[in-house]
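In what follows, structures are represented as C-alpha cells.
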Structure P
Amino acid sequence: MKILVAADAGEHARLAAEALLGAIEGRAGTLSICLPGGSTPGALYRLLKEPPYSGRMPWSRTHFFLSDERYVPDVAPESNLRMLRGLLDHVPLPVSNVHGVDTSLGSLELSADAFGTDIARRRTAKAQAPLSDIAVLGVGTDGHTPASLFPGSPALAQMERFAVAVATASVPPFLPRVSMTLRALASTRSALFLARGAEKREILNAIKSGNSLPARQLSEMTHATWLLDEALDG
C-alpha cells in the first residue's frame, strides 16, 4: 500500500484533488472517474468546483460514475447523487456524462440491472480498456468500501456483473443499496482511498495487517494509494 499522510483536513482535500487530477492529466480522449458518496469526499468535491482545480479538469470529455447509491429518491438527503450534484451542477459538464443509479424503476434489482448495463456500455465504448482512469474510494469503520460492499455480503463474490443489489447495509444509514461490484471497481487504472478520523484507526490497522476485508481486497486488486490524516498515521 502506498500511503500519504495529510497534516489537516485542508491538506487532505488538496492532496486528494492533486492525486485525482494527476491521474488524468496528459491523457487524451474520453476519461472516466469513479466517485464515492459518504461524508469523507465532500471537501474534495468542494475544491474541484473552484479555481485552480476547476480549470484543470477536462469536464466536457470526462464521465463520472457513482460507486454506489442508497435506494432513495435522488432528491432525498441520503442520496449520493444529490450530494454529487453539489459539485457537478457548478461545472460545465454535460448531463449525459453523469452516471448514477436510477432508483425510480420499481425495484432494487431493476435499478442494479440498469446501472450494470450503463457501466457495461461505457466499458464497451472504451474498447475494453479499464472502466475508470481513477476510482476515488474510502473505507468504513467495518472495513467496507464506500461502494456498499460489506464484510460477509454475498455481493463480494459477484464477479460476473458490474452492479449488484445490496438489500441490507451493516452501517448507518440502514438502507438498501445498489453498488458497483469488485469487478467494476477493480477495472481502474488507479485507486485513491480516502480515510480520516481516529475512529478508523482500528480498521485501518486490520487492513494493513492483511485482514481480508473488502477495502483490503480491492486495494490489492488495483494500483492503490491511501490518503490518511495524522489521526491515522503510525
Structure Q
Amino acid sequence: MYELTGVTKRYTRGKEIVLALDGVDLTIPDGDRLVIQGPTGGGKSTLLQMLGGLDRPTSGEVVLDGTDMARLSEARLTKVRSENIGFVFQSFNLIPTLTAQENVETALVPLGIKAGDRRERAAEALKSVGLGERLRHLPGEMSGGQQQRVAIARALVKQPKVLLADEPTGNLDESTRDEIMDVLERMWKEHGLTFVMVTHDSALAKKAPRVATIRKGRITVKDNARA
C-alpha cells in the first residue's frame, strides 16, 4: 500500500520556482486501480515519478509497504524499483537493436537471474500478452501496439507488486488503445497488481474504479463506483 503524506515538489526554472506538487496526501491500497488526470503541467507525471521512486519529494513522505522511499539510499531505492515496480511509458522505451525477448529480459538482469531462466520467463511474459510468435522480432518490425505489448511484458516479467503507466496509449489509435487497455486490465486482475495510470483520455478514466485529479499541484480523488 502507498501512503503519501504532505508530498511537495519544487523545481527551479531559471529564476522561477515551480510548485509541481503542493502538500499531496494520498492512499493507494494494494490491488487498487487508480487513474491520474489533470491539465498539462499540473503535476501528473511528477506524482507518478514519486510513486516509482524516479524522483524524490522536496518534503513529505512516500511510503510503500511501510518504507519511506524518499529516505532510502540510491542503492536501496534502485533495488525497490527493480524488484517491486514495473513501468510502462508512452514512448515504449524499447532498445531498437534487441529482439522482443531480449528487451523483456533486460528487466531481469538486475535481479541476478540466470540467462536460461531469463529467456524462459521473457518468452512466457510475451506469450501472456499475445506475442508468442514475435519473440525474435526487433521493435522496428512491429506495430506500435505490438511494441507496447512488449513494454508491458517487460514491466511484468519480474512479477512486481506495482504497475505504473504514463500515457501508455498516447501514441496509439483508438482501436489499438482499447486492445492495450484490455491487456493492462487483464494483467491487473490476473497478477493482483496495484495499477496507477496517468492519462489525458477521459474515456479511459471513466472506466477506472478511482480517479485522482491534479490541478496546480493539489489533488482530489473521486470514487467512480459511488459517483
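Only the coordinates and a few stated rules stand behind these numbers; no lab work does. Quick caveat, the model's predicted, so the values are computed rather than measured. Cβ atoms are built from the backbone, for glycine too; each structure is taken alone.
So log10 I(q)/I(0) by the Debye sum over Cα atoms at q = 0.12, 0.19, 0.20, 0.21 Å⁻¹, for residues 55-110 alone, computed for just one structure, reads -0.40, -0.81, -0.85, -0.89; which one of P, Q is that?
Q
Suppose you compute distance in nm of label points 7 Å out along Cα→Cβ at positions 183 and 207 for every structure in P, Q: which one lands on 2.4? Can you show the working numbers first?
Working: P: 2.4; Q: 1.4.
Matching structure: P.
As an exercise: Kirkwood radius over Cα pairs in Å, calculated from one structure in P, Q, equals 17.6. Which structure is it?
Values: P: 17.6; Q: 18.1.
Checking each candidate, the match is P.
Between P, Q, which one scores greatest on relative contact order in percent (Cα under 8 Å, 6 or more apart)?
Q
When semi-axes √(5λ) of the Cα gyration tensor in Å, for residues 31-78 alone is calculated, the result is 21, 14, 9; to which of the structures P, Q does this value belong?
Q
Upon calculation of distance in nm of label points 7 Å out along Cα→Cβ at positions 15 and 175 from the atomic coordinates, which of the structures P, Q produces 5.4?
Numbers: P: 3.1; Q: 5.4.
It traces back to Q.
From P, Q, which structure was FRET efficiency 1/(1 + (r/R0)^6) of positions 87 and 159 (r between Cβ atoms, R0 = 25 Å, to 0.05) = 0.95 calculated on?
Source structure for this number: Q.
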